[in-house]
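Below are structures written as structure tokens.
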Structure 1
Amino acid sequence: MATTKKKIAYISGTRADFGIMTAILEAIRQHPALDLQLYATGVHLTPGFGTTYRMIQKLFSRTKLIRASFQSDDFFGVARFSGQFISKLVSIFSKDRPDFVLLLGDRPEQLCVALVCLYLGIPAGHFRGGEVSSTFDETARHAITKLASLHFPATKEAAKRIEKMGEEKWRIHTVGEASLDVILHQPLPSREAVLKFLGLAAGQKFILLTQHPVSYELADTSQQIRETIKAVKAIGLPVVVTYPHADAGGRKIILEIERERDNSLFKIFPSLEYKLFLALEREAAVWVGNSSGALVESSSFATPVVNIGTRQKGRQRGGNVLDVGYDQDEIIVAIKKSLALSYLAKLKRLKNPWGDGKTGKRVAEIIGNLTIDNKLLNKQIAY
């Protein structure tokens, strides 16, 4: 007698979350007891950000689109998207009836999914809970943790925070960071391929720049990215720049980036495929900005990172990260230190705190063996 597969849903809102979740999604697709339901929304469908839903459909052809996007570059745009998205998601989940839903991190679409799951009685599992950052991302992440039925933190440190939030121990599974599945076990483009793609000569060093807006500092967003751009220009190396997310303030950053479009040292991309971006992380002489990926993924490559500002305040990181403010001169000093041979020699002994690269299979087995019942849904604070 055939056994009904569990329907496991994930809604991707950005190129970044899809890249992180790819190995988990693939492991679920391959698991004999699980059926993957994948959806794309948000930034994937927002004009000007690279129509990145096509990247998802290239790997997962059954991906469905939830047509909600960010129409303005402010808090109202985020709030309007959330209302539009929740309404559409309720209709879709009512029709497709997933048995379990995956959540990642702290973005608004993930918070919306968690809320819908709560009131539709669908259990959900949260990745990257228990981490520390800043701004309303921190608040959203912890809210999602309280709404989720299971927790898949990347590190023991994050797991301890989740337990301190009153979550029962049996709900917490420390599984490692999913991006390491790709970094450690899948082939990435070679250095030669990366330099050819960028149009750079063999042996050429370059700076990778990824800077996002900070929600409680929107009035300063343009000045912050201008300071960063002036700093990287002063170094004199080619600069590979990717657009920020379509968060409030994101278009202000894009406007400043695009002022360098005719600068021959700047290579500007709205978005890039995940494996190519990982290869850029690996080959960069230094990664500058405030991306969470710079703190989480870079230690696997021992790539120096200059982390700017408050966005990642308190987040766990490896020993390859230098924290600086929004000042041009301070950023320049940190970049120069990152490029020094004595500093690079220390990074060869770097330890990666984020896992072993087996997260996808680990998660698929946990969900495959999961009993979905009232115990899973009926949460009580543990103290």
Structure 2
Amino acid sequence: MRVAMYYHNQDVRIEEMPVPEIRPGELLVRLEASGICGSDVMEWYRRPKAPLVLGHEIAGEIAAVGEGANSRFEVGNSRFEPRTSNLELRECRFKEGDRVVIAHHVPCNTCYYCLNNQHTACQTLRQTKLDPGGFAEYVRVPAINVDRGVFLLPDSISFEEATFVEPLACVLRGQRLARLQPGNSVLVIGSGMAGQIHIKLARALGAGCIMATDLIDYRLNMARSSGADFTIQADQDLPPYIRQVNQGRLADLVIICTGAEGAINQALSTVEQGGTILLFAPSNPETTISLPVNELFWKGVTITTSYAGSPADYVTALELIRAGNVQVKGLITHRLGLAETELGFKLVTEAKHSMKVIIECQR
């Protein structure tokens, strides 16, 4: 089968690999669509691990079902195998031809973090992955992912729309942790792909005034289409503008969707008393900032972070897309064949005239 092997952002090669062989409890999925995520082009994070096959926003059709693919699984020593005793066999909930969306990271559901509703802090979640990755014609889904990370697609959701389930699940978790309430004003700093989904979800959840920043007019125009009431260039003086359009107040919730160091300082200057700052994007590992601790204390500002999403977030995201509450198709700007994956990485890296780039893995 063909795969798009990542070496660095300007070097993504089409190579041949054997179709993965599945074991008991596993699935082989014929991939139809894979979205390029902003995290895929973070070279400081990806390049040290190269060469590798990236891609985790994926959807496709089940090509083969391993024996016992609906068995219950237990966790031990980072191995996920069907139980060898008291095995409960039922009719498999998956079959060849089923259309599915797949979570590449799944939690153990039994550790301290999972039991305290912090599934994305689970070490199992951070270790689980697909074989070889989403920019390929086929992918092997390990048993633990089959057990808690494969979701049937309704006929009304296309494969390309299904690639938004993973990023929307991440955004859902972020806004939940940030305690967004109906009527809250929201400022999104950075109107890339994550920023657009934050705008759409905030609108769906009943946010009041939604504002967005970026340095690129193309993204600001799309932010308005996504539901932002007001947009402004990120290099402008933000606090006076925010007060002008938001009834004299700063933003109740500031969501940082860029790793730029200056974005954090902007968030500190634009959050209202009693408000929240959500750090949604990682920065370069060397990035450090000074915090005005006393000012944050007296203003009652909360700073929180969010990484990834839980299986429950996937289910909710899928339903939001199915119901049309969060419409994602309009965010797709490019549909490329697998052989054009390097071009897709170039478009996402440049971030000038593209938003969501979809790789159609079978062409």
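We did not get these values from a lab; they are worked out from the coordinates using the rules stated. These numbers come from a predicted model, not from an experiment. Cβ atoms are built from the backbone, for glycine too; each structure is taken alone.
Determine which structure produced the value 2.3 for distance in nm of label points 7 Å out along Cα→Cβ at positions 216 and 320, calculated from the coordinates; the candidates are 1, 2. The structure behind it is 2. Here P(r) over Cα pairs in 20 Å bins from 0, in percent has been calculated and equals 29, 59, 12, 0, so which of 1, 2 was it run on? This figure was derived from 1.
Look at distance in nm of label points 7 Å out along Cα→Cβ at positions 128 and 328 for each of 1, 2: the largest one is in 1. To which of 1, 2 does the computed value 2, 10, 15, 13, 12, 12, 13, 12, 6, 3, 1, 0 (P(r) over Cα pairs in 5 Å bins from 0, in percent, for residues 120-223 alone) belong? Corresponding structure: 1. Of structures 1, 2, which gives -13000 when helix-only ellipticity at 222 nm (-39500 (n - 2.57) for each DSSP H run of 4 or more, over all residues; to 500) is computed from the coordinates? The read-out was computed on structure 1.
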